[in-house]
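See the structures that follow.
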Structure 1
Amino acid sequence: MHGSIINRKCGQCSLVNFADSESCRRCGAVLALDQGPAAEAPQAADPPRQRLLVVSAVVAAILFCCWTSLILTSNGLDDYEHTVVARAIAVLERNGFATEVRVLRYATIFRANDNWWNEYVGHRQAYAATNFPFEVVTLYPRFFQVAIDDTERAVILLHESQHLLGRGEEAALDEVWRSKLRLGWDAHNYGHTRVWKNTREWTQSSLPQLFSCGEARASDCF
């Protein structure tokens, strides 16, 4: 016989029958034509996997477009502002906030004014705003003009770095308040500043348990 050998393999019991057989010699099932492995039609890709790849590609494209829109609808920092930010990050680095420093220094894009999303949401009293998961941080004039020194700016960046890591507002306030003495940011030296007063007010409102110490159960626990 020339060419490929044609046979009929039983789909029920797997017995290979003669080419002219119409039913299986073993189980009697009706046979379909089987031309062997060399002539098998290629199997289509797994449909669920195909769908997953398509969905992943669409999500990635949407995220990229969103990230691009945030950048294109806002302005970057000037040289002076970049220098101020670098000094504040250096304060965090000196005090051992390694993870936060890596995120701020290598994964964050700083902007000087609101993008379209921030304008929609509104941040009237903020010193900064973070767009997660796009790792975009907007620094408002209050960050540069109201914070009295690099330590206070480091406190603000520590707060925003928590959002960059995917943590919520309460977690960010909690981390900053527990870490304030580690940064040298205390009531004795900074209790008169607007950043201190704002941060204490926001923290006490969101996390009253951090101010339940002392004889009157109303003092700062940290």
Structure 2
Amino acid sequence: MSSKKCIACGLVNFAADETCRRCGASLDAVLTDEALGDERPRRKLWLRLLFTPALILFILLVLYLSLLFTSNPIDSKQRETVERAIAVLESKGFTQEAFMLRHAVSFRATDNWWNRWVGHADAYAATNFPFEVVTLYPDFFNLPVDDVERAAVLLHETYHLYGRGEEAAFKGAWREKRRLGWTSRIYGESPVWKNVSESTGSVAPQFFQCGTDLHSDCYE
């Protein structure tokens, strides 16, 4: 049997009642138990649907802030160097990559707790996906010959910004190096070139099996 609950005093009245038997308040706007029974599950479902993504976003925000709070940002001089390297990428047609680096990335100068926990080999940079936090190590600023080489390093990191692994980053950046103007004719003796070519050869030996001797770079 249906009933009506008074919103003023809480008394449960008969469905036929128009006013509350205790306080006399109108029951016209009060939902019946059957209607409430239909509405409550829907409300709970919507609450769950809203709560889950909100909780995920909150956790991601906390993790992102923790990466920033446990590391130091790059200084103004380092920022100028990074901007020049991004400008090189943009001038060579890597507009999407340049836009992401310029507007979506937080550049850091020291390792955050995640990098310290995971650890890494000697590197020029490290990216924390999906938080788009890029740590630039001293070698990024000191070893490259010029901003073109730094642009090549940043191009490598953009693959990680999209969630791609180390192998994909080495392959992708090596394929695009000529478009960037980073070639062996100009940079073949630089420490960065030697290091990157060796690392690329370890993950993609087929990239160096071209030419008449079958030992030449296929993307030169």
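Each value in this text was obtained by applying a stated rule to the coordinates, not by laboratory testing. Predicted, not measured: the structure shown is a model, and the values here were computed from it. Cβ atoms are built from the backbone, for glycine too; each structure is taken alone.
Looking at structures 1, 2, which one was helix-only ellipticity at 222 nm (-39500 (n - 2.57) for each DSSP H run of 4 or more, over all residues; to 500) calculated from, given that it came out as -17500? Label of the originating structure: 2. Highest-scoring entry among 1, 2, by distance in nm of label points 7 Å out along Cα→Cβ at positions 16 and 72, is 2.
Suppose Rg and Dmax of the Cα atoms in Å works out to 30.2, 101; of 1, 2, which structure was it derived from? Comparing all candidates, it corresponds to 2. Comparing distance in nm of label points 7 Å out along Cα→Cβ at positions 88 and 112 across structures 1, 2, the highest figure comes from 2.
Can you tell which of 1, 2 yields 1.5 when distance in nm of label points 7 Å out along Cα→Cβ at positions 176 and 192 is derived from it? Structure 2 accounts for this read-out.
Source structure of the calculated read-out (Cα extents along the principal axes in Å, for residues 96-159 alone, 36, 28, 15) within 1, 2: 1.
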